[in-house]
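These notes open a run of structures that come right after.
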Structure 1
Amino acid sequence: MKHLMKIQLNEFQLERLLSDEEKRTYRFIMETNVFCTSCEDTCPEGADAESVWLNRFNDIHTEGRCRFCGKRVARIIEFGGHDSYYSRVEEFSKP
């Protein structure tokens, strides 16, 4: 499959794209593993995603805000190397 440009995803599309395990991983990362430059640590209360993208490497790119201080944060979550995810992305991105 060729690499695509960034595709913005809404919540429904993200739910359809991720398996149950990947959804748990995504939520866990957003709650515990997003770095905030203002807090100088991971977001103490997690992060809220304001926009979610499928990047050209088929990974999930989130942009949002730290729940503690409200500053902007971003995180890339790499699912692109998993074969089942890759197949779903290929199906999802068909015209």
Structure 2
Amino acid sequence: MNFKSIPEIFQSRVRLAIISALLTGDKTFSQIKGITHAADGSLNMHLVKLEEIKFVSSKKEFVDKRPRSTYSLTQTGKTEFKEYVKLLEQILKESK
């Protein structure tokens, strides 16, 4: 079993929580913050990283004169997450 084959992007609890949350649909920054319990700066850093590698996309808008960021899981993000889950399943299968 080769743990080095686990992609670095999935080695963060916060990133896993973000991707898992977005699997069920778009979420605002506030919603993701409530799910992950991450500090604003930390959460923003992880979201930027996920956007850089095209796992997540964002939409910025103003609602009642206040900025709102909404995040979505991209097809790339979904595909890579499915591959990650398959890898975990393979690790479990090999451990029997």
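Match the computed value -9500 of helix-only ellipticity at 222 nm (-39500 (n - 2.57) for each DSSP H run of 4 or more, over all residues; to 500) to one of the structures 1, 2, and report its label. Structure 1 accounts for this read-out.
With semi-axes √(5λ) of the Cα gyration tensor in Å derived from the coordinates and found to be 25, 13, 11, which of 1, 2 does the value describe?
Answer for the origin of the read-out: 1.
In terms of distance in nm of label points 7 Å out along Cα→Cβ at positions 11 and 75, the structure with the greatest value among 1, 2 is 2.
If we compute percent of Cα pairs over 16 Å apart, for residues 19-58 alone for structures 1, 2, which one ends up with the highest value?
Greatest value across 1, 2: structure 1.
Among the shown structures 1, 2, from which was the value 27 of relative contact order in percent (Cα under 8 Å, 6 or more apart) calculated? Checking each candidate, the match is 1.
Laboratory data are not the source of any read-out in this text; all were calculated from the coordinates shown. All values derive from a computational prediction rather than experimental measurement. Cβ atoms are built from the backbone, for glycine too; each structure is taken alone.
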